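Heads up, there are several structures right after this.
Computed from the coordinates by the stated procedures, all read-outs in this text should not be read as laboratory data. Bear in mind that the values here come from a model prediction, so they are computed numbers and not experimental data. Cβ atoms are built from the backbone, for glycine too; each structure is taken alone.
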Structure 1
Amino acid sequence: MYNRLRILYRLQIIDDQLDELEELRGDLPNAVKELEEKISSFKEDISSKEKEQKDSLKKRNSNELDIEKLKENQKKFKSQLYQVRNNKEYDALTKEIDHTEEQIKKLEDENNHLADLSKSLTLQIEDIKPHLADLKKELKEKEADLKEIIKANEKEEAKLQKERKKIESEVKKGDLSAYMRIRKAKKGKAVVTIKRSACSGCHNIVPSQRQLEIRQNNKLYYCEYCGRILVSTEISEIAAN
């Protein structure tokens, strides 16, 4: 049990050091991620608008072909007016001519609307592009800053990660599971010592009898207030060396 406690506290020391290196990066990783998401969103927006423009042009071209066909039909119907033999035929032809005229107008109105939409989309795209350029510039700067920080500490971090991997392999599966659960819930601190008769994690007083039991180093004890694993000063001193 003594060695079990020592290994757990040693793991906490390594994680503390890795956390410190992570803190040096500040909010840069999150800032980079947020910028990447914004850039992706702007690109998707532009792509969507460009697709809408292409679809609009395709529809306008299709409408133009339909208009040409309708005009040809209208021309044919008008020429047939001079060949009618009775009012019934005349009425039928004029009805077709009027219907064709309505269809032509409807398609022309749609094309005018699509042309206006295309112009509006172009303006929207042109409005987005400068913002996108600014975000790309900001991302490049923050990525450079982050890369510089990572590079400055990469050797130390690699060394710590290697040591952590070795220590983690020595921790019992149940202990590691508890450690990771507490670490996640308590912002990194899972294993703590007793200082001035209090848990150094939450600063609540640890009963005298429990302090004596913890100093025996023969069992895993948890703080009854914060749930962190409590170890003796002896364990912490040995693990630190």
Structure 2
Amino acid sequence: MGSEMCIRDRYGFMIIEDASHGIGGKYKDQPIGNCRYSDITVFSFHPVKIITTGEGGMALTNDEALAHRLALFRSHGISSSAADMQVRPNDEIWNYQQIALGFNYRMTDIQAALGLSQMQRLDEFIGNRHTLASRYDSRLTSLPLVTPWQHSDSYSSYHLYVVRLKLDQIEKTQRQVYDAIYAEGVLVNLHYIPVYRQPYYEKMGFKQGYCVQAEQYHREAISIPLFPGLTEAAQDRVVEVIREAVSL
């Protein structure tokens, strides 16, 4: 059992594992989502995630009671199971009862069918991402960038491939590099801006300098294209555009 679970048991809290980007990945040869170190693991099936249902996601747990509660909350807290419902003699409310205050968290059957079909290709998707990530690793090594590092205990899902700019060597700002790449039609992105730097949280009093390392990462990081259908020719062009963008 991990130290996290020991701390959980000592202080009486529960652990929810946010694995929105992690489906198909592994830790110590065990699949992400097995809830070995958590009570609930959640995946996202947003359109840009590794597999998609158009929107929505999935929650996994090894706890039968939690699974039952999740299923209950998914459908307005309503159950038609006799095991859930109160026995009320001479009452006509016997067909279904609202046991808890839930919501309509169900995905449609069409979305579920899409997700199930994509799940059958999960290993293929992850394998392609690893192949492409390896090609990036070798082709970007000579540039003033830091490429993603993977611990030997982990098998990344490579939802993103984020490079960090060595700004002291490039002598350009992140924005200048970003704009130069984008101008060539290569759709890069920023992952992620520290949440507390967003206007909503700044109104609460959070200010620049709250998490210095997170801010430094944000100033250096740029996500470059990575998806299973990326061709080698297109990937080589991405590398060449980046090479030009970081050149003096």
Candidates 1, 2; P(r) over Cα pairs in 5 Å bins from 0, in percent computed = 1, 5, 9, 9, 8, 6, 6, 5, 5, 5, 5, 4, 4, 4, 4, 4, 3, 3, 3, 2, 2, 1, 1, 0, 0; producing structure is 1
With Kirkwood radius over Cα pairs in Å, for residues 50-121 alone computed for every candidate in 1, 2, 13.7 is reproduced by structure 1
If distance in nm of label points 7 Å out along Cα→Cβ at positions 82 and 194 is calculated for 1, 2, the one returning 11.6 is structure 1
From the coordinates of one of 1, 2, helix-only ellipticity at 222 nm (-39500 (n - 2.57) for each DSSP H run of 4 or more, over all residues; to 500) came out at -28500; that one is structure 1
The highest value of distance in nm of label points 7 Å out along Cα→Cβ at positions 18 and 170 among the shown structures 1, 2 is in 2
Comparing 1, 2 on relative contact order in percent (Cα under 8 Å, 6 or more apart), the highest sits with 1
Candidates 1, 2; FRET efficiency 1/(1 + (r/R0)^6) of positions 34 and 226 (r between Cβ atoms, R0 = 25 Å, to 0.05) computed = 0.50; producing structure is 2
